[in-house]
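What follows is calculated from the coordinates using simple rules that are stated; it is not laboratory data. Since this is a predicted model, take the numbers as computed values, not measurements. Cβ atoms are built from the backbone, for glycine too; each structure is taken alone.
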Structure 1
């Protein structure tokens, strides 16, 4: 969901020169489509979503400027990858760190649709905070 929301918020601002991707730190769900509740919430908000799950690769750390973790567990896993990725240029941060409350994104998987709606709203706020920060760095 985060990938779709960030891409959509960037497009709303007219930002087209951004490459947004999503990957997991574990091998779970590789090749699978997004959870149907993610698709449902994105559909309600007119946010296009098409994604096939993949695992983080060493090349991600040399291809991307930013790698944003949903929570502390994923952040620690990504930080371990950085040390093994020669030529890494990526800034690896908790996505929640772009807002003052620094909240991780909860995994809504075991909850109902409301959990996915809440995660969507959090992703919108985080996307805009992130885009504001990178826009400030370009100016």
Structure 2
């Protein structure tokens, strides 16, 4: 199982950052690689996201507690399977602002591990960078 651990610090407070991401169905308002999100009619607690290239992906909420959201990828145009991730917002241990972490596990599929890691890192980092602004 491949693991990613990405993080970024935002000048915003943890509550301000969490307000932006707490609605599972509003990822398109801050993730620059997505243009729209709707509830997926085929799966409970799932979102269907329209990507900037016109493709779609479906993710299902597993658990949301505190300032943390755990979800899984059900389908999408990425070279992975068994993808599960946790996006969380913490107090910044270095001082003011928020520490935002995005941890993911997956198995590469249809590509070698380095390619899968590069693709998934690019997606997650784009979201983190947008949240840090």
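Which one of 1, 2 has FRET efficiency 1/(1 + (r/R0)^6) of positions 15 and 119 (r between Cβ atoms, R0 = 25 Å, to 0.05), as calculated from the coordinates, equal to 0.20?
Considering all the candidates, the number was obtained from 2.
The value 1.8 for distance in nm of label points 7 Å out along Cα→Cβ at positions 47 and 71 was derived from one model only; which of 1, 2 is it?
1
Here helix-only ellipticity at 222 nm (-39500 (n - 2.57) for each DSSP H run of 4 or more, over all residues; to 500) has been calculated and equals -7000, so which of 1, 2 was it run on?
It traces back to 2.
Work out the source of 2.6 here, i.e. which of 1, 2 gives that when distance in nm of label points 7 Å out along Cα→Cβ at positions 7 and 103 is computed.
1
When mean projected area of the Cα convex hull in nm² is calculated for each of the structures 1, 2, which structure yields the highest value?
1
Of the structures 1, 2, report the one carrying the highest value of relative contact order in percent (Cα under 8 Å, 6 or more apart).
By relative contact order in percent (Cα under 8 Å, 6 or more apart), the leading structure of 1, 2 is 2.
Which of the displayed structures (1, 2) returns the greatest value of distance in nm of label points 7 Å out along Cα→Cβ at positions 23 and 79 on calculation?
Comparing 1, 2, the top value of distance in nm of label points 7 Å out along Cα→Cβ at positions 23 and 79 belongs to 2.
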